[in-house]
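The data blocks that follow each hold one structure.
Any read-out appearing in this document is the output of simple, stated calculations on the displayed coordinates, not a laboratory observation. Please read these numbers as outputs of a predicted model, since none were measured by experiment. Cβ atoms are built from the backbone, for glycine too; each structure is taken alone.
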Structure I
Amino acid sequence: MSAVREPAVAGRFYAGTQEALDAAIEGCFLHPLGPGSLPEVAPDGPGRINAIISPHAGYMFSGPAAAHGFAALAADGIPDTVVILGPSHYAAARTGAVSLTDAWRTPLGTVPVDVDLGRKLAESSSLLEADEEAHRFEHSLEVQVPFLQFTYRDRVPKICPICLRSHPMGSSAQLIEDARAVGETIAHTVGARRAVLIASTDFSHQVPHDFAQRQDRLALDAILALDPEGLLRTVSENDISMCGPVPVAVALSFCLARGPHQAQLLRYYTSGDIIGDRTAVVGYASVLVRPSGG
């Protein structure tokens, strides 16, 4: 009997029924802060995007930003596997947790897990281990899956979910080395797969809008410079309340291990731009990373 990871936040972070979820995601793409059109999959796309950075709040807040990244992925082609890197909001373990269950379910159906890749990753690094419990309640990875399903429909790629620690803690030097090592392990292990990484993160949390913009600009500058070490140091030294700097640093390290890359900011805004209250906001951004010259 196959094992399926059931949704933990359906009906909370996103709609709990197929019809309502389809409508909500469509609304994210067509939102004034979204890309403005529905995604169009190019089966023969160039396949040059190696990573996107995508937010993970409730869809009414972060969905329009997330839609930009998935629209870009659709135009780029159909990956074999999407490795989803998300920060843990419940655990602070140094080791990343790889999901090896057969599939993940959402109201839009089930998505197969690339168990072969996940098992090889867990075998290739002491920093990665098979652990379903770390994924049981975590939303940062789950909220990416319905966007993949909506975008690719019956051609949705396999996923490889990996839950990582969220904030920099302990030795900065060790954290930087860990992020580099995990990114390089993924790069070396994907083999001939056409793989894309999604690094799930929100930016500043519950601070005034103008302050969030200044803080998030510091983090985004490091990301756009393809500087994973600089990102982790910037977040730590400036006390930026970004929840997923580690997944982003791993994704950047993955890209750099595959050669020179360039990053592009697709959309940034805060929750204040959605609801009008700018006293205590959360920042959201969508970024893509692809080889230089493309």
Structure II
Amino acid sequence: MANGDRIIIDRLLVRGVVGLNEWERRARQDILVSLSLETDLHSVGHSDRLEGAVNYSHVARHVMAHVESSQRFTIEALATDIAGICLAHPQVSRAKVKVTKPAADRFARAISVRIERTAAELMQDAYIAIGSNSDDAPAKIVQAVEHLRGIGGLAGASGVYQTRPINGSAGGDFLNAAVRVRTCLPGAEIRRRLKVIEERMGRAQGQGCVPIDLDLCLLGAQQIEAADITLPRPEVFKVAYLARVLAEAGAVRVPGAGEKVLADLARELGSEQETKPRPDVVLPRPNALGA
């Protein structure tokens, strides 16, 4: 940014799990995070109001929640995650992130990595499956898509299909769909935000019906197997309607596993479960939501 305006968050102390060694995976350790966020501070400087500005308290809380809940193996990956969280705020044009592990090596006081990223460098397609078998499932499906503006900009949407419950789910038939969202958020943070949306829309443990179910199925070409997230989501390879709606939302291939073509996978699984199109339920179209 030409004017050089920046928000600095210096040495944010968080405890989380990060590292390759077994002892690093067993217990939380101190992690220091420093941020330099390029943004235009003219408006808030003149008005003394936060409207349209970056709320650095929100940024800090989002970063802390991610570090505390994610379980990355490298601080390089964690730093990239944090940059994506910062750049999800549209007012931030560039993020510089420094992540320090004070106890990373017995011969050094601390080991750090420092990265610099823009949103364009981290932007990916996130494919999110949506389901509901509540009495007002059509409204819930549409409402859920509206909530996803907190994840990113809507870039694609499938049709909506009615399916029978699987895996012993209680209640009546489900309505299922999928959307493609452009985002620079990391997978674990997307998953965390999806769970928040579910709770806000009334989902609770032990319910008979499912007011809303939101699952991150694919994120770019990422393949992750961790305690907090698995990508691609394993159900993509097993459930016919899921492969179908993901393909309709714009996904072409499943990363790994021979780069399986989703349309082919949907046909292979087609006899597994009957699906009924629901043209009366229409999701918001691309560009209807802001990033």
Structure III
Amino acid sequence: MKNYYIDLGSSTIKVYCYEKELELLEEHSIYFKNDFDAEKGISETNLKELCEYFKKIKKTYDLKYYNTNIYVTGIFRNLVKERKQELVKLFNDKFDLHFNIISHGIENYYLGKAMQNDYNGKKVLIINMGGKTTELVTFVGDNITDTQNIEIGVADLLNKFDKVNEKYSGNTLEEMEQFITDKLKNLVLDNDYDCAIFTGGEERFELLTGFNLVENTLFNDNIHKYMLTLEDYIKGTEKVFYSMTLDELYELMPSNPKWMDGARSGAIIPLVLFKKANVKWIIPSDLNLINGVINDSN
């Protein structure tokens, strides 16, 4: 039997199907941060778009209570109890689906399950960045030795830098990097990592935009085929900021072009973390918490 898994974050909804293997069916971006209020809830405009989207996918995939699992993260955790309860009731009454807002701890758990591997004995920093939060998990071999949650995400940069999504970025990479560096000045990271894995669609993004990826020779898990140096990550990011127009980025993802609105800003937090952790090699990854859910159930 096919089961459906939906990852609903601060800005993107990803719909997966699992039968023999996990398949990403589609994704849709809604900026829930816009006009968000913890006391009042998400905006009426965003709530309407959310409901219209679930109406569509429920019909398309015949989503039922027994075959559909929704995992809600990010900004939804900030809602007061009453607004959370309203969304749970809305989804139950309108769609016969459970609106499951998971804690940071549960998200870290599933991220750990998604990334579980022996990594050829290497020390690896996992970075899972969303719209409002970023999760950090450290593996040494196949053991998790540390987890940290940072209350900062792509939305913070989009709110602060209003010229980043002009034709070419009107905000510089350097000023945005300094902003995040200041925000994370009290964050302490080890500086002996062998590599960092940046998750959540990064491999797809770097392939689409032409980062200088080379064969991953650090470990072989039959999933993460590529790696790149910090220097090449910076060069690729500069290309996306200054040499590719926003329309060109949109054209690379015609099914959900709005996802590219976070492309430039989304590079900055990991860049600061790579430098703080003294990372020399970066592994782009498309894995996320849904992969962990599947791994945990098998």
Of the structures labelled I, II, III, one was used to calculate distance in nm of label points 7 Å out along Cα→Cβ at positions 65 and 209, giving 2.8. Name it. II
Among I, II, III, structure where volume of the Cα convex hull per residue in Å³ as derived comes to 152: II
